[in-house]
Structure 1
Amino acid sequence: MQIGRGSPSVREDLFGGRGTVLVWDLLGSASASPFTAVLSCELAEGGRVGRHVQQRDAEIVIGTTGCGEARVDGVAHPFGPGTVIHLPLGASLELVNDRDDAPLRYLIVKAQIATGG
């Protein structure tokens, strides 16, 4: 069962990857500082989210269903239900759905980094 609110945004070949990613914005316009986004995502069978760098917000990515691989700064890690990946600013991420018969589902939680002051 997909966690989602309303209709998803449909992304094709995200960050130079391959395939479709459905994205539900669970936070919407709500204010929840320091969190800037909570996204429920579904990567199509055999799909890939291309390598991209965390430039504005730190993230955690949480696997919910499926089987895949997360490449963090070029290092491959198994990714599936219960896996939590921490991505500080400057870290790169690529996701791969290893399955050709089931989507890879995951949550992304983005947060602003507190600055000293």
Structure 2
Amino acid sequence: MKRWPGRAWRIVAAETAISKNGIPIRLTDERWNHVSEEHTELSAMRTHVQETVSGPDRVFQGYGGELLAAKQVELGKWLAVVYRELDADGFVITAFLTRRIASLEKRRQVWP
């Protein structure tokens, strides 16, 4: 449950995947709604998003402390999941499909 300022307690549904650093990463319904509304091509790929966090092909460092897990979903097409790790857990920020792996490769690769 989570309490929002000025509001009553409410249940926030979330699924969890374990990152390569062993941190549980939450994908809440709120974040999933954001992802699937902004990137409609991902609307049937919720499981793929979580699998990318737990079993990526590569992980890159973001520019603001976030991490980007990348997994090739078909030849030349990558699923990128942006997430943040905190001390004991973390959360998905967004996800997107890209053919521009070179733009991700400009970042520092932190795994493998």
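Since every read-out is calculated from the coordinates, none of them should be taken as a lab result. Fair warning: this is a prediction, and the values are worked out from it, not measured in the lab.
For relative contact order in percent (Cα under 8 Å, 6 or more apart), which of 1, 2 scores largest? Working shown, then result.
On the way: 1: 29; 2: 24.
The structure with the largest value is 1.
Suppose you compute helix-only ellipticity at 222 nm (-39500 (n - 2.57) for each DSSP H run of 4 or more, over all residues; to 500) for every structure in 1, 2: which one lands on 0?
Going label by label, the one that fits is 1.
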